[in-house]
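Taken together, the values in this text are just the output of simple stated rules run on the coordinates, not laboratory data. The shown structure was predicted, so the numbers you read here are calculated from the model rather than taken from an experiment. Cβ atoms are built from the backbone, for glycine too; each structure is taken alone.
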Structure I
Amino acid sequence: MRDGDKFLDALQRKAKLLYPAVKKTVDGAPDDCYWLLDPLARWTESGFGVEAFDLAARGYARYAMEVNRLQQAYESSGEFSSSSHEEVVEAVYDNPDYMIPYMWAAVLIYPYWPSMVRHIAFLRDRFIRRLPEQAEILELACGHGALGLLALEEREDLRVEGVDLSPAAIEIAMRLRQASGHGARSTLGVMDALDLQQAGAPGRYAGVLAAMLAEHLHEPERLFRTIAHHLAPEGICFFSTALESAQKDHVYEFHTEAQVLAMAAEAGLRVVDLICDGPRRPGARYRPRAMAAILEHQN
C-alpha cells in the first residue's frame with residue numbers, strides 16, 4: 001500500500017458513497033495524484049497522528065456535500081451568496097470549527113476532483129520545475145501550505161514564504177511544515193495576502209503562487225495587482241481560480257475564462273499557459289470548472 005492510500009482508505013470507511021468516484025479519479029492519473037498524496041500522508045501522520053486521516057475524510061465529505069447543495073441553490077437563484085467580506089471572515093476564516101476540516105478538503109480536491117486533478121501536473125511541470133535555481137516563492141493565501149511544501153519536496157534549492165489571514169489555516173500549515181522537514185526553507189505568517197502596505201519592495205519573488213484565491217475576493221482585480229507587484233521581471237506565477245462554482249466563501253462569479261485573462265492584462269500580466277476543466281452537467285444552467293494558468297509580466 002502506498003502512503004497516500006491512507007487517505008483513500010479513510011474515505012472508504014467514513015464516506016462510502018463518495019469513495020468510488022474519488023478512486024476513479026485517482027486511478028486515472030496515479031503518478032500525479034500520488035505525487036501529492038504520498039508526501040502529504042507522511043506529513044499528516046507525523047504532524048497530526050493517524051486519526052487525522054479520518055478527520056480529513058469527514059472534512060472532505062462535509063465539504064463535498066455542502067458544495068453540491070450550494071451549487072443547486074446557485075442553479076435556482078442565479079447568483080452567489082451576498083455575504084460581505086467581514087461576514088465570510090467571521091463564518092469561515094476565523095472559525096476553527098469550520099476552517100480545520102475545510103483545509104483538509106481544500107488540498108484533497110486536487111487528486112479527488114476531475115476538475116482539479118490536472119492542476120497537480122500543471123503546478124509541478126509548468127511552475128515548480130521551470131523556476132530558476134535558488135528561487136524564492138511567495139504563496140498568497142497559502143491555507144494548508146501543502147502546495148508550497150510540495151515545491152520544497154520537489155526541489156531542495158527553493159524557498160517558500162506563505163501568508164494567510166486565517167490563524168487556523170496557518171496553524172495547520174505550520175504543523176505540516178514541521179513534519180515535512182522543510183522548515184528551514186519555509187516561513188509562514190498570518191496577514192492579508194493583498195496588503196501591499198506590508199508587501200515590501202516590488203519584484204522580489206521569482207515565483208508567486210496564487211491558487212484558488214480570486215473567487216474568494218469581492219475585488220479580484222486587487223489580486224492581479226498584488227501578483228504584479230511581487231513578481232520579479234522574469235518571474236512566473238501559478239494562478240488558479242474557480243468559475244461558476246458556488247461555495248460558502250466564493251463571492252465573485254467568474255463566468256468566462258476571458259474575464260480572468262482581461263483582469264490579468266489590466267494589471268500588466270499575460271497568460272502564457274492555461275488549462276480549464278469541469279465535467280458537463282446535463283440540464284445544468286452553469287458549468288462549474290477550475291482554471292489554472294501561468295502568468296508573467298507583459299514587458
Structure II
Amino acid sequence: MQNILGLLLSFIFIFIVIGIATVYAKIRKGASENTRKFIHIMVGNWVFITPMFTKLWALILVPLCFIIINLLSRKYKLFSAMEREDEDYGTVYYAISMLVLTTAAYLLRWPTLSFVGLLTMAYGDGFAAVVGIYKGRHYPFSFSPTKSLEGSITLACFSFVITFFSLFILQGSGSLRSISLWGILLISLLTSIFAAFIELTGLAGCDNLSVPIGSGLFSTLCLQFGNSIFYLFILLYLVVLIAAFRWKAISADGIVAALLTGQTLYALGGMWIGLGLLAFFLLGSAASKLKNNNKLTAEQLQAGHVARNWKQV
C-alpha cells in the first residue's frame with residue numbers, strides 16, 4: 001500500500017508541475033525558457049517522495065514512465081511547455097538520471113547519491129541557466145564559451161548548500177558512515193567546484209546526465225571513503241589531469257570522466273589500483289604526445305582532435 005501511495009503522489013506531483021507550466025505557457029501564448037526551467041527545478045523535488053518506496057519496482061516505475069513519456073513528447077510535442085525547438089534530449093536525460101541515481105541509492109543504501117545528484121541538477125543547474133540568461137556578463141571559459149561565470153557561481157553555491165544539508169541529514173542512514181562537520185564542509189566545497197566544472201563541459205542537454213550523476217557519485221564516495229590519503233590521491237590525480245589538459249592530451253569532459261573513474265577505482269580497489277590507473281593515464285598521455293613523421297602527416301591530412309574526450313577515457 002505504501003508503494004502504491006508513493007506512485008500516486010509521484011505522478012500527481014509531476015503532472016501538477018507540468019500542468020502549471022502548460023497553463024502559464026498558454027497564458028503567455030507559448031512556452032518560454034521560464035516554463036522549462038520551472039519544470040526542471042520543481043520536478044527534482046520528487047526525490048523527497050522516494051523514501052516512501054520499499055520496493056525497487058515501484059521506485060523505478062516513475063522515471064521509466066517519464067523516459068517513455070519524454071521521448072514521445074520530444075517527437076510529438078505532447079508537453080510543449082517543457083520542450084525546445086532544438087534537437088537535444090535534455091528532458092529524456094533528466095529522467096534517465098532519476099532512474100540511475102534512485103536505483104543505485106536504493107541498492108547500495110546510499111541515499112546521498114540521489115539527493116545530492118537530483119537536487120543539484122534541479123536547483124543548481126536550473127537556476128544557473130536562469131542567472132546565465134538574465135545576468136550573465138562574463139564568459140571566461142575557453143572550452144565552454146557560451147557558459148557564463150555568473151551561472152557557474154550560482155550552480156556552485158546551490159551545490160554547496162544542497163550537498164551540505166544532504167550529507168548532514170543523511171549521514172549514518174542506510175549504509176552511509178558518519179563524519180565530522182568539518183568533513184562535510186570539505187566535501188560540500190569540493191563537490192560544488194566539481195559540479196560547476198561538470199556543468200561547463202555538458203553539451204546538448206548532456207549536463208542533465210553528467211551533473212547529477214557526477215555530483216552525487218563524487219560527494220558520496222568522499223563521504224564513504226574519504227581520508228587524508230584519499231584526498232591526497234584526488235589532488236595528485238587532479239594535478240596530472242590539469243597538466244594533461246594544458247598539453248591538449250585530454251578534453252574538459254575527459255577530465256570529468258577520468259576523475260570520477262579514478263576516484264571510483266581508488267574507493268573500490270584501494271590505493272594501488274588508483275595509482276595503477278594514474279600510471280596508465282600518464283603513460284597513455286605521454287604516448288599520445290609522441291609524434292613521428294607518419295603521425296604528423298596523418299594528423300595534417302585528417303585534422304583530428306587529439307585530446308582524449310570522456311568516451312576515450
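For the read-out Rg/Rh (Cα atoms, Kirkwood Rh), for residues 24-63 alone, a value of 1.20 was computed from one structure; give its label from I, II.
II
Given a value of -14000 for helix-only ellipticity at 222 nm (-39500 (n - 2.57) for each DSSP H run of 4 or more, over all residues; to 500), point me to the structure among I, II it was derived from.
Going label by label, the one that fits is I.
Looking at structures I, II, which one was distance in nm of label points 7 Å out along Cα→Cβ at positions 120 and 240 calculated from, given that it came out as 1.1?
Source structure for this number: I.
Assign the value 62, 47, 35, calculated as Cα extents along the principal axes in Å, to the correct structure from I, II.
II
Tell me which of I, II gives 15.0 when you compute mean count of other Cβ atoms within 10 Å over residues 128-135.
I
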